[in-house]
Structure P
């Protein structure tokens, strides 16, 4: 299924191809918990930025591998390149404009990221 998504103000718009029934991860690390990000990790080939590239700002911390992108107009983080899957894109399921048929939320222990990151590695691989 092809989902449409955007930031709050609509300056950044994207499409992502993902199943009708989504499984997303709810991470308890410091940045995800504070931003309320629900992770839908996909291969880069399944993601298309439609508009707003010039409205994106990038924030990096810790190892600098993750590229946290957010809209510089409204501050919403609709997607980013995750440290766990730098070959993929991590879409915030809360920024989807199209509702999935169903969405299962799986808890992920990001506070102990090093021990659990391998559980996410498969999500950015082509099927």
Structure Q
């Protein structure tokens, strides 16, 4: 996880997003434990309550379960839920901005497909 925090969003939400990215990237898998609250707090020099709040966001989303005395674990089926939620979030928040930029720059679909193929 990158240690830089963005002032535009609360740290607990940024932490949640970083855990989500680790899960989508395959660094974390279903059934894996999350890094301990104490370790994350010490490593990134943030309040343990901030870490707990970020983790609670994942619990509330149905992605993680808290096992008393053992820690937090990614739930089975969490990847499918996460992909669905993140795709919807992308389509409603980021995609409209991308479309507006494409139109503003006058890019054609062929150009976009060409760059997409070159990036693969």
Structure R
């Protein structure tokens, strides 16, 4: 079975956790997937390790970590891959694939344009 872990940066503002929970719920409904969890890189007890362990606890051995990040910065290029590799040292039977950031996408530009329209 395959599981999805949506990984956000995290914030000291706890309402951001509810925002990600809502996004994850939307993704589950859109894709019709059962095994979709959330985690945060920083500032949350629901960290990357906990998110991965939650999926593994559900019998998932193939995990796709999808960053809910806009840019390909140091977290994406170095920090997260390092954490994933360290995590995998304890799990020889688990495979983790790291997906792409949101990046440049016309759909994001449309959302941004809507936000601009709201204030002009």
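Derivation of every value follows stated rules applied to the coordinates shown; laboratory data play no part. Computed from a prediction, not measured in an experiment: that's the story for all the values here. Cβ atoms are built from the backbone, for glycine too; each structure is taken alone.
Out of P, Q, R, which has the highest value for relative contact order in percent (Cα under 8 Å, 6 or more apart)?
By relative contact order in percent (Cα under 8 Å, 6 or more apart), the leading structure of P, Q, R is P.
Match the computed value 1.6 of distance in nm of label points 7 Å out along Cα→Cβ at positions 29 and 109 to one of the structures P, Q, R, and report its label.
Only one of P, Q, R returns 1.6 for distance in nm of label points 7 Å out along Cα→Cβ at positions 29 and 109, namely P.
Looking at structures P, Q, R, which one was helix-only ellipticity at 222 nm (-39500 (n - 2.57) for each DSSP H run of 4 or more, over all residues; to 500) calculated from, given that it came out as -13000?
Working: P: -1500; Q: -18000; R: -13000.
Attributed to the structure labelled R.
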